[in-house]
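Trainee: See the structures that follow.
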Structure P
Amino acid sequence: MPLRVIAGSSKGRRLRMVPGDLARPIRDQVKEALFNILGAAVADCDFLDLFSGTGSVGIEALSRGAAQSTFVEKHPIALKVIGENLELTGLTNRAQVVQADVFEWINRKPGSSHDFVYVAPPQYSKLWSRAVHRLDQNTQRLNLDAWVIAQINPEEYRSLELETLVEFDRRTYGRTQLVFYERPGE
């Protein structure tokens with residue numbers, strides 16, 4: 001299944017895949033559903049793509065008008081693919097690619113905060129819940145009314161006890177589930 005940009009300025013551009021099983025790219029159906037939910041709020045937003053893999057989700061946000069997208073990934077092969085995909089789509093100028101362990105990076109003092117955070121770690125390792133908990137503890141990474149979206153297998157889901165973030169929606173698309181959390185505004 002080829003990976004591509006669905007809409008926006010880079011619509012139809014094919015993206016390179018990360019070889020092997022380092023990444024689990026989001027299916028077009030799920031990516032389209034996600035961005036239909038996010039809607040016009042993506043325009044001019046600051047998007048954060050954690051466990052970026054191919055960079056497909058952050059690139060889709062940029063293609064749809066996000067002001068900035070930050071990609072955090074630790075694997076050198078995936079980082080190379082993200083860079084190539086940004087070049088292929090012509091979106092490098094609004095992207096920041098960071099080689100780091102996601103959990104260590106979240107704990108660093110942020111240079112900016114984000115409107116949307118996409119969390120798509122390897123499955124069945126409970127990394128998604130650790131990442132959501134870490135973001136809940138480090139809300140300086142999140143703008144008020146920010147959303148955190150976790151991409152998991154439905155079998156992985158469990159309700160999380162959080163102090164700041166609030167789960168407000170959960171959508172299932174076959175073997176992929178998107179869990180939505182919000183940092184409520186004041």
Structure Q
Amino acid sequence: MIYVVKNCFHWIGYHIVNRLLEEGCQVNGMDDLSTEKKENLMMFVGRNEQFRHVSINSKNSGHDVTITVDDHMIKLHKEHPVTIKLPLLFGEWMPMREDGVFNGQAYVPFDASEFAARAVHIDDFLTSFVQWIHASSLPSSIIAKSVHDRSEEDNRYDQYLYIRQRQPLEAAIRSVKEHYRKYKEFY
């Protein structure tokens with residue numbers, strides 16, 4: 001399959017591209033290289049023969065799936081469009097400080113109850129996301145949430161999908177902090 005990932009050097013887009021490349025997929029990434037951070041992320045995937053950086057103005061032809069990324073949602077287009085509302089994602093290369101992350105413009109400390117309830121590590125999210133890409137039928141709207149972020153109202157809607165943690169939250173936070181310390185100048 002050939003994938004087009006728009007905003008491929010947004011921190012979430014970068015992780016999507018990386019996961020698809022690890023699975024042996026061909027990926028055409030669209031993004032401007034307007035920041036030093038985006039240029040650095042390009043260096044990590046740009047040498048993979050399955051990746052091709054294409055102009056934002058390129059025509060989208062000859063691909064199977066289009067994925068458009070922003071801070072709060074992903075638009076997936078296969079046979080029909082699917083909008084995925086994201087949980088509070090966190091992971092390497094995201095906007096952050098030593099003690100927390102930026103979710104869009106909002107700052108959320110790692111020790112906040114909101115973080116404990118809503119946070120999902122990007123790798124855990126991508127495990128589910130890749131399954132959704134390969135699913136033969138999806139609803140037009142999905143709301144992805146942490147398994148710890150359930151409410152009674154969720155039972156009334158079928159578009160909620162819950163992401164499980166593969167490792168304890170504290171271990172994921174520790175890993176992200178270590179990465180941040182190691183590559184702080186590139187953040």
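Every number in this text was worked out from the coordinates using simple rules, so none of it is lab data. Source: prediction; values computed, not measured. Cβ atoms are built from the backbone, for glycine too; each structure is taken alone.
Trainee: Once mean projected area of the Cα convex hull in nm² is calculated for all of P, Q, which comes out largest? Walk me through the numbers on the way to the answer.
Mentor: On the way: P: 9.6; Q: 10.9.
Biggest value here belongs to Q.
Trainee: On mean count of other Cβ atoms within 10 Å over residues 63-70, which of the structures labelled P, Q is highest? Provide the component values of the computation, followed by the final result.
Mentor: Values: P: 20.9; Q: 18.1.
Evaluating mean count of other Cβ atoms within 10 Å over residues 63-70 on every structure, the highest lands on P.
Trainee: Which structure, out of P, Q, was semi-axes √(5λ) of the Cα gyration tensor in Å, for residues 71-110 alone calculated from, if the result is 21, 12, 4?
Mentor: Working: P: 21, 12, 4; Q: 27, 9, 7.
Label of the originating structure: P.
Trainee: In addition: Could you tell me which structure in P, Q was used to calculate semi-axes √(5λ) of the Cα gyration tensor in Å, for residues 79-142 alone as 27, 11, 10?
Mentor: On the way: P: 23, 16, 10; Q: 27, 11, 10.
Structure of origin is Q.
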